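In structure tokens below, several structures.
Laboratory data are not the source of any read-out in this text; all were calculated from the coordinates shown. Computed from a prediction, not measured in an experiment: that's the story for all the values here.
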Structure P
Amino acid sequence: MSPPPLPFQTYLVGGAVRDRLLGLPVQDRDWVVVGAAPADLLAAGYQPVGKDFPVFLHPGTHEEVALARTERKTAAGYHGFAFHTAPDVTLEQDLARRDLTINAMAEDADGQVIDPYGGRRDLQDKVLRHVSPAFAEDPVRILRLARFAARFADFSVAPETLELMRAMVAAGEVDALVAERVWQELSRGLMEDRPSRMIEVLREAGALRKLLPEVEALFGVPQPEAHHPEVDTGLHLLMVLDQCALQRAPLTVRYACLCHDLGKGTTRREELPRHIGHEGRSEKLARAVSARWRVPGDCRELAELVAREHTHVHQSLGFGPEARLRLLQRCDAWRRPERFAELLWACECDARGRLGLEDRDYPQRERLLADLRATQAVDLAAASAEAMARGAKGADIGRAVQQARLKALRSFTDADAP
């Protein structure tokens, strides 16, 4: 005898429906149960996992299933919501609380799409549009929309949605965002195919000056046209971020590129378009941004290193062996070779993020990697033993090791000369 039918309906919702309609791979599947109470799911073998609202694991697939719910705003910020779940909450009510129309569709067991808010139409028209005025109750949605703009770069933001986001910023909603959620959304947006779109949308909404005023300050700031045909520092940053995406760079490199030129926004007007000493200012500002949004250590460290050293890396083809050795030493390249390689990757994105120069070669990257390999081949134990045999102690041993590295670098440079 087959088991009795379950007294509730389950729907696939959100991004999985959107991506399937777009013909994209479905990464994660979210499910909503309508017409059930927690006791019904427990009786059917579902395992509870939710804390803020009832979420369960399907007994067969172990995918997360949430009860249909409504919500109401109770306080400022991301956490200021009260949730209501009950068997009489409809699918349409649950979808109404979602952020964008393209994310507010569902699919039933027969593959029928339920689209009460025009998500399919907006997919066809390539528009990012909020579902309802409730969008304004959650400031994280500004960041989410900007992230979706970076993913679907050919989508526009509906004018009424942009106005709503601007009103949210003016009302101070963005000020209530917590660091963890800001970093979560920013980092995901940086990893999309067009991260520049995230920055552009945040700027259009007025949120960039609240979240990343150091980045906002770059727009309208000129640079020497000989090195930067695009001239505008903010435009250069957008181009660098998109170069990161083209090169499939990891998050560490993309975040470092976001921060690499922040000091140019503080250059005194009388010094423009030159930016003497911007590297040190960029390093300090990158450190401040990382602290504000609690950026992970690997991203934070690379951002500070790239800010401080990117100009030296660009100029390194003109350096002699001594200067290149000092660069390797400052970058801690022997202890942190992977991080040094990411520094050079970020510098290449910086060099190519310029108008008309997107495809130019960047020989500095391979040259400095070759320098690193040449100095890594030095037998440090033998160099130390030889120095101690001569009576060297303490710092003198370290200097002897550096001399051995310099000798190897000179030999490599001479062999490489035409």
Structure Q
Amino acid sequence: MSDDATLATRRLRLKLALEDLREMKGFGTELVTLIIPPDRHISDARSLLQNEHGQAANIKSKGTRKNVQGAIESALSTLSRYKRPGEHGLAIFVGSIIIGNNKNRMVNVVVEEPPQPLMSFRYRCDSVFELGQLEDMLVDKKSYGLFVIDRSEAAYGIASGKRIHVQEHLVSNIMGKHRQGGQSAQRFERLIEEAAHNFFKRAAEHASSYWLPNIENIQAIIIGGPGHTKDFVVKNEYFHHEVTKRIAKTHFDVGYSNESGVRELVENAGSLMGEIELDAERQVMTAFLSELIKPAPRATYGEKMIRSALEQGAVDRLLVSEGLRKNTLGLRCGSCQHEWSATVGRMEPLPECPSCSASGDNAKELSNISLIDELCKMGERSNTEIIYISVDTEEGSQLLHGFGGLAALCRYPMM
């Protein structure tokens, strides 16, 4: 995959993992968080866990002592699979979580390819997992520049995620277009236009200076205002050339050129801010639906069929709903020791053993990977393009609710 696609995959994997981890609660201080940055050795973490396992023997509560030691043993078992933390580090979350009706189950969640390097080594036992370092990685750095202007005032700022920041409000102090005693009409008009030019230049330079340090993260510059001034300023190239490259072709009419105007601009331009990604999603979903109705479709959907197609290397483009919330668990029956895998929805109880029909309450969780993560890794082996589909469009909602969140455009018809 390209660097952008790899980063997108890592961010989504982390987002899904964090959604699960936030909801997990334990009895007392039974949940273990272990975060290893890339510059620390696995042996350091192993030594710390072995020491903590010994210290846990002093816990008075028998149930808490059993669960804490079990969590540490599971973490040690997980660490044995790694020789080094990896390029960006390694995070392990393990412990006995509450699943309702006074029941609990052991979970083991590993984040092994975070989108950014982990900064500090952490070990913690608590009733919840420590997620601060990973949460910070999901702060959206992508943003949109905002600029509103008329002849009397201007304002500019930035929109990032759900936040709108107005950096500055400028007032022009341009004289009104009426006769002043002792001045010719031509001279007075010239002074007005010179003042307007200086104001446009000042406003554009201030805005450009604000945006340029982070111009690579700015997706587009959105321009608005109550009259034709906004078009004049863009047409006459008042902005820095790097800013000009990112100015959206569509300009918006708003009632004011102050902070209220900036917020109105965001409301009016909301569709423009997301139209590129959403349009791409619509196109690929349309291609999938069109293919599906053909006599010999080069398309399929559903977990079982998707797995089969991926194993055959037949998937050209894998469409994954960002709303898909299932994990693939490796399980061992506590009664007959049979091992099997199962796809389980978030916070659902474990299924019964397929060998002896023992309750899932007796099963031990050996591994836990999000279904999205597992299928994407299968796709990478056959050079499959992974496309994440949001749930914000009608097509995206259809993928999630009508096709189980998974679909594929294949290289040849799937029979």
Structure R
Amino acid sequence: MGDAKESRYKKIFDAMLEGCAQLELERDSQGEVLDCRIIDINKQAEAILELPRGEAAGKALSRVLPALNEHWVKLSGMISLTEEAVQFEFYAKHINKYFSISTLKYDRDKLLFFFMDITLQKKARDALRIHEILFENAQDIMLYIKPEGQILNANKRACDEYGYTKQQLLTMTIQDIRHPSTIHEFDQQMLQAAQEGIVFESIHVRKDGSSFPVEVSAKRTFTAQGPLRLHIIRNITKRKENEKQITWLANYDALTGIPNRRSFIAQLEEEIRRSLRSEAVLAVMLFDIDKFKYINDQYGHEAGDMVLRHTATAAQKVLRAEDQIGRFGGDEFVVLQTNIKTKDDIIALAERLQEAVSKPITYNDIELSIKISIGISLFPKDAAEEDGLLQCADKAMYQAKHNGGGAYNFFHKPGSE
């Protein structure tokens, strides 16, 4: 090759975007390819292989790229049999790089060896593949959404939860799967999602029309397709049920289902505030079950629980809608009577309670006779606040028990009639 031609060849060789090496095949006595010897490499190859050009000439390719030994049978076989390009990818562990390789024979024992460093592309592809695996198999609903709401991608969980196929979801908007009652919040929520991201609760609707509560984490992200929002959506039905159960247990007695002490006192406080404005009279009736300890000891706690449930149910049946009942613990109950016109209204309710509760019940073929003792205090006559009313009713109840039980008794201040 003349100097001018060689100069042009060097310029073209070094101007290539790919790494390129000229190789000469080494054969054994039977003509089988043993290795490839480097004749020359270009500037791109120097950078990719981290090998100076002057040191590359004469080296065996298998020593420069030892990872190729794993592919040598495949590579040498294809080189020996064809002059067409051979192409594949491999990982060079010693320099921690991925390469895309192609070879082209231009003579019986000479070939060009092209290689590109695809490490970044490979890592990007791997990251995308991992993302796709995580996206598709996530336990939460995941949706990619255009700024205006069009669904661009949906994972398997989304299809399972909403009852639509993926193809159907991709023709819909996020607004289509939100409950109509939540649409007024949409614009503000999506504005926050585009700014700093947002986590909020909402209600979504399935294909069959049923709805379920969700927690949505929404944030804008930027992709080759432009700005998108990623919505990670969790079905929180069980959480809401648990919250509802916790709230119920905080306010109601688990055995009888009526308000507990805490809830009843809150209702009493509210009713006192209302009565102060209207100057109405209230009656607090505190009662317990006579000889309840005997029932528990004689027949066991199951019998005692049955008696408590009976007492609560029977008492509720004779109350008016505006009256309230609560269990204070043990066998102690309390009733709040409102809208009282005369003392006869109070007496009538006390007698109804006694009659309803005293109806015999049967436990294991044994008839149990139940009686209650009721202590009654009045607002504002006896006390002007809840603690005072309860203390007065308690004193009146114990006076009723002292007199033999099974009766009601109004609180009387010491020295009064």
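A value of 1.74 was derived for Cα Rg over 2.2 N^0.38 Å, for residues 237-372 alone; which structure in P, Q, R was it taken from? The structure behind it is Q.
Among the shown structures P, Q, R, from which was the value 20.3 of Kirkwood radius over Cα pairs in Å, for residues 117-292 alone calculated? Only one of P, Q, R returns 20.3 for Kirkwood radius over Cα pairs in Å, for residues 117-292 alone, namely R.
When semi-axes √(5λ) of the Cα gyration tensor in Å is computed across structures P, Q, R, the figure 92, 25, 18 traces back to R.
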